[in-house]
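Just below sit the structures, each encoded as structure tokens.
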Structure 1
Amino acid sequence: MKHEIVLPWPASGLSPNARVHFMKLANLKRAYRQECGYLALKQLGKHAMTMPQGLTVTLEFRPPSARKYDLDNCLSQMKAGLDGLADAIQVDDSKWDLILKRGSPTKGGEVHISIEEKKDENILQNA
């Protein structure tokens, strides 16, 4: 089963290139983690996640402007949000395979996330 959610663009202070006081950074991380966890629960409803093999999580970054964004920085900036998502779906992010994509710029920016149960790769090998 595939689940789709949309999360807000992370604050610029969460970028690894930002020079933010550690207390302000901690507050930004906490707030973004809580917001993403809440929004994920709200959008997913009561869908139970059962994935013995883990998840494939695709992140499509739709930035707030047309300027160039490095995907590695986008992923780093999204870390607290992904932790919030992991809290919401109760699947440790160590069991995720991540796919990163660039999307078209969107006013305000968004991160579109697709969550799928990982396919058991041993099924074909044992056939």
Structure 2
Amino acid sequence: MKQFGQENPQTLSAAQNYVGSLLELARYTEAKELLRNTTPLVQRVLGENDELTQRVKWIHAMALYSDPDATLDDIREAVATLDKLKQTFRRQLGGAHPKTVAIEGSIQEARMTLLLRASETPSPGSA
């Protein structure tokens, strides 16, 4: 960041790589905190349709649904984000593109996580 500045594409790409490493280490809180700051910056600097913007959104969704402490709202947000990204990938890349196929796998994982977590959560009034 000191070398290129906060809004330089190289800095933004490095931040995305760092977040990926944090997720691999299961350091979800740190990853989500960095993403809360990075995601809007990447969107503003590079635009909605930029590849890095889409990767950062994808990683943010993964951070939300992968976290064992995620709330149901976090997981729902992840599913909604992934659904939007899938539409974008289909439009830009086509349905058979590896990224489109991969995002569908992430959506399935997120939805399964949502179903499992929802079934573990007691309904209101039950005790």
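What follows is calculated from the coordinates using simple rules that are stated; it is not laboratory data. Because the structure is a prediction, the values reported are computed rather than measured. Cβ atoms are built from the backbone, for glycine too; each structure is taken alone.
Structures 1, 2 were shown, and helix-only ellipticity at 222 nm (-39500 (n - 2.57) for each DSSP H run of 4 or more, over all residues; to 500) at -11000 was computed from 1. Ranked by mean count of other Cβ atoms within 10 Å over residues 53-60, structures 1, 2 are led by 2, which has the greatest value. Highest-scoring entry among 1, 2, by relative contact order in percent (Cα under 8 Å, 6 or more apart), is 1.
Given a computed value of 1.9 for distance in nm of label points 7 Å out along Cα→Cβ at positions 77 and 109, which structure among 1, 2 does it belong to? Among 1, 2, the structure yielding 1.9 for distance in nm of label points 7 Å out along Cα→Cβ at positions 77 and 109 is 2.
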